[in-house]
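Okay, got some structures for you below.
Just so you know, all these numbers are worked out from the coordinates, no wet-lab data involved. Bear in mind the structure is a predicted one, so any value in this text is a computation, not a measurement. Cβ atoms are built from the backbone, for glycine too; each structure is taken alone.
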Structure 1
Amino acid sequence: MSPDPTSPVAVDGVVKRYASVTAVDGVSFAVRRGEVFALLGPNGAGKSTLVRMLVGIVAPDEGRLRFDLGGPVTDRADPARIGYLPEDRGLYADAKVLPMIVYLARLRGLERAEAARRARAWLERFDLAARANDRVDALSKGNQQKVQLIASLLHEPALAVLDEPFSGFDPVNQDLVSRLIRELRDAGTTVVLSAHHMDLVESLADRVLLLHQGREVLSGTLDDVRAASGAARRLRVTLAAPAPAGLLADVEAREMARTDGGRVLDLELPPATTVGAALHAILARAEVVDVHSDTPSLRELYLRAVGVDPEADMTDMAGAVGAEVRS
């Protein structure tokens, strides 16, 4: 993905090495203003290293970064314009929740009174108002993640960099975070999201960059990624009677399975064949009583792109990638 010099964030050919391991290898991309841009891949793919370069924790060994976040255009982002949610806990365990959030907001340039006002509003939203004077280490992991998320966004950054924001959350709170990220985007905040939970990101990201062993695998909108992968659309057709001989003679499709006595057919359509064309050909030879169509998920597209069985578990995939990186 080539960088766009007019974007608020542009990354051009960055490389980062650690001893004998190349964690990021020649990656380029640009993030548009007011979009959710997702860095995706299993553990060891290079996501967190890219995130650390974006927020200035580490510098690239090669390539360059460019930031245009409302101030001077620089190769290092202004910390006051960035909200960073790290993957690992970055909270003071023995500090009280509200004073700690206010302290961190003050470091980002907010006045104490305004920081306290915003902090109380955020704690109320996250059902943590009653815990404002509790110590951080008295909170559950999920509530600590909420506090960390509040601290990263309280100063209303132009760029929010969120590394594994769903970590430690149950499905209800994962939905809460998803809604928050959409609200940030709708308000004009540029969001860079790093995650390996591809199912959570699929309905959230405007564009994605899929990484494997530090390199780009696929990138673009979900439609772009599907088109580039050449992945086939799946079609399940239920017939009134068992499929007759020659049912698929006039349609470009591959039969994957036939069940219920030959009444239910699972088909795979190549990109050039539309669902409408397939149904038209089938209806000429049989009565159709039900149809279900879907496209491969982002997880399936990724696994196919890196040559892994889509039925494999992402945990296993992460372990395999990690072993490759360590070798």
Structure 2
Amino acid sequence: MRYLYVTGGKQKPRLLKSEEEWNLYERALILRLDTQAKTSEVCVDYVSPAEAQPDDVSSILFKAGTLEGRRMWVTTSTEVLIYDVPGFQAAGRISLPCFHDVHHVVPTPEGNLLIANTGLDMVAEITPDGKTLREWDVLGEPLWTRFSRETDYRKVASTKPHKSHPNFVFFLGNEPWVTRFKQKDALCLTQPERRIAIEVEKPHDGVKFGEWLYFTTVDGRVVIANQRSLSVEQVVDLNKIDGGEGHILGWCRGILVVDERRVWVGFTRIRHTKFKENVLWVKHAFHEVDRPTHMTLYDLVEKKALTEINLEECGVNIIFGILPAT
């Protein structure tokens, strides 16, 4: 798998150390990487329209997406964008007033879209033309009690702190699932008694490969769970593989499973934040030795790093997703 797509964003050139993520990034980017030559080309360089931003200093970046066949679905904080690949011709755009801090989108078996509407602690199923079919509060609370249907959340800078922060959606069979950051688990939305406990740290992702589900945790671990038993079978601490003395790999998010032993994993440079509970795992936060935004190919069997790509040299300062570019 020589060629990969990376979704993320470009950081603004001048920032205060206290800037939050919703003000940090100026452009949404999709790169095509040649992992052997370690070169890249920009497939999409995107700026959200004014009506889909709270103000003119709001962050613009691509979060996680899904690639099936020749179509890619990817989100900004307030939009779902659809592209035909490999040419990346625009094939659709959806932006609803309820969209806020949207983290991920995946097509449903029926051809609709399942969306992690992170800023409202919800998941929504919508049609390709933007009609809402179903909504779930990921904590099982009554819908639209903490938030208002009358508010255009695309114009709201932040709804943090979140109670759950759902960030990645996937299907097991026909059942929709979501990872819940604060609850350290993955939850079946239609049968909430079914869950996968990811107790080591706060999770991202939920990528299927064979009989397994691969999750990342923000502190740099890969958690592998059995799809049938819903039990965690293995936890691999990537910090022990190539963290190095006094180094932090970064905010771990984005995984692509190559085969039974090799995975690409993404890391974003650690940043200052007033939401300290989200970075409590960082024991020596913000030292000079913190690593740049990068992605690494790991051999999980031999427990070693095979190759690394510095994404900041490619113009990407935050990474959310890694997808195969066939």
Compare mean count of other Cβ atoms within 10 Å over residues 117-124 across structures 1, 2 and report the one with the greatest value. 2
Among 1, 2, which structure scores highest (criterion: percent of Cα pairs over 29 Å apart): 1
If relative contact order in percent (Cα under 8 Å, 6 or more apart) computes to 20, which of 1, 2 did it come from? 1
Structure responsible for 9, 31, 25, 15, 11, 6, 2, 0, with P(r) over Cα pairs in 10 Å bins from 0, in percent, for residues 125-252 alone calculated and labels 1, 2 on offer: 1
With helix-only ellipticity at 222 nm (-39500 (n - 2.57) for each DSSP H run of 4 or more, over all residues; to 500) derived from the coordinates and found to be -500, which of 1, 2 does the value describe? 2
